[in-house]
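What follows is a set of structures for review.
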Structure 1
Amino acid sequence: MTPGDADSNQVDAPRIDVVIATEGWPDDAVETVQRAARAVLAGFEDADDMGDISVALMDDASIRLLNRDYRNKDTATNVLSFPLDGDADLLPPGETAPLGDIAVALETVQREAVTEEKAFSDHLSHMIVHGTLHLLGYDHEMDDEAEEMEALEREVLATIGIADPYMT
């Protein structure tokens, strides 16, 4: 992936569906989420052929249940990604399997943004970039994987005018 200028490489497909599952999210949250996810996809030549992404903007209590049920960690977290590696042979002709789902926790992202002295929308964008990269197969379990993923996050965020989230 080599991210380009997000505005000139605007990706219209796949769809980025956003559900606000809890109150308290800012009015521009849906736009922020879609812009960040599209900035990631703009770096891939085959983005138009990728499946849709669903994003749930929820609260800490809801994401805690997901984290407990799917990762055996009974605590809230900022973002979770659920890649869907469906069997394309089972889809109707012309259909594309969804890339997957992303869940983001409001209170955790708010708290982290304050602690790290970042604008909420910038931190939310970072969480969406991070989650979208997970859907595309990137991970950070090993040091070399983490370095690669963080470098991509920095590149993508720069295309939408957001400073390096790892600078302290």
Structure 2
Amino acid sequence: MKNKFIECGKIVTTQGIKGEVRVQPWCDSPDFLLDFKAFYVLKGEKKLEVVSSRVQKNVVVIKFKEINSVEEAQALRNYVIYIERKSLKLPKGTYLVRDLIGLEVLDFETKKSYGKLCDVTKTGANDVYHIKTESGKTLLFPAIPDVVKNTDVDKGIIEITALKGLFDDED
């Protein structure tokens, strides 16, 4: 079951005297957080509306409607911020890493299970997926169209075609 709220950063300190906060983003780029009109704290229990936001070096500076002084902003320090999953607009074929971890990796043709996806490494050119086999071994494969044929998060599977030589030393 997917969570309704997704962690996306942490309020690390205040900015100025009018209640702005500095957020350490937990996403690929700080710019990603600029698209949201609201964030949540307390695991989704309290909604904070965004008045303005901007990237400043590697953090995001946010002014919330409900926070109007440095003292109020200071009270939010170290809070994790969340976004509502339904507010995410991911491009087709793009997934959150958190949703991929734990998926069963199957051979596209034979349906043989290679194991469970246990990690994702970002390399720049393409992501590399890590599979933990039943025997505890870790296998790696590139997340490219020639290999990844189908991803179905709801069914809990990723189907791949192992290119020649990819898992040759597997057994």
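From which structure (1, 2) was relative contact order in percent (Cα under 8 Å, 6 or more apart) calculated, if the value obtained is 18?
The read-out comes from structure 2.
The value 17.1 for mean count of other Cβ atoms within 10 Å over residues 33-40 was derived from one model only; which of 1, 2 is it? Spell out each step's value before the answer.
Details: 1: 24.5; 2: 17.1.
Traced to structure 2.
Of the structures labelled 1, 2, one was used to calculate distance in nm of label points 7 Å out along Cα→Cβ at positions 121 and 145, giving 3.3. Name it.
That value comes from structure 1.
Quick check: 0.25 is what I get for FRET efficiency 1/(1 + (r/R0)^6) of positions 65 and 113 (r between Cβ atoms, R0 = 41 Å, to 0.05), calculated from one of 1, 2. Which structure matches?
So the calculation was done on 2.
For which of the structures 1, 2 does the calculation of helix-only ellipticity at 222 nm (-39500 (n - 2.57) for each DSSP H run of 4 or more, over all residues; to 500) return -13000?
1
Quick check on the output: 46, 36, 35 is Cα extents along the principal axes in Å, derived from one of 1, 2. Which one produced it?
Of the structures listed, the value fits 1.
Given structures 1, 2, which gives the highest value for percent of Cα pairs over 21 Å apart, for residues 57-136 alone? It would help to have the intermediate numbers written out before the result.
Numbers: 1: 37; 2: 57.
Comparing 1, 2, the top value of percent of Cα pairs over 21 Å apart, for residues 57-136 alone belongs to 2.
Kindly point out which one of 1, 2 the value 4.8 was derived from, the read-out being mean projected area of the Cα convex hull in nm², for residues 17-72 alone. The partial results should precede the final answer.
On the way: 1: 4.8; 2: 3.9.
Source structure for this number: 1.
Determine which structure produced the value 22.1 for mean count of other Cβ atoms within 10 Å over residues 97-104, calculated from the coordinates; the candidates are 1, 2. All intermediate terms of the calculation are to be shown ahead of the outcome.
Working: 1: 22.1; 2: 15.0.
Derived from 1, not from the others.
Tell me which structure, out of 1, 2, gives 1.26 once Rg/Rh (Cα atoms, Kirkwood Rh), for residues 81-128 alone is calculated.
The correct label is 1.
Read-outs throughout are calculated quantities, based only on the coordinates presented, and are distinct from any laboratory measurement. Bear in mind that the values here come from a model prediction, so they are computed numbers and not experimental data. Cβ atoms are built from the backbone, for glycine too; each structure is taken alone.
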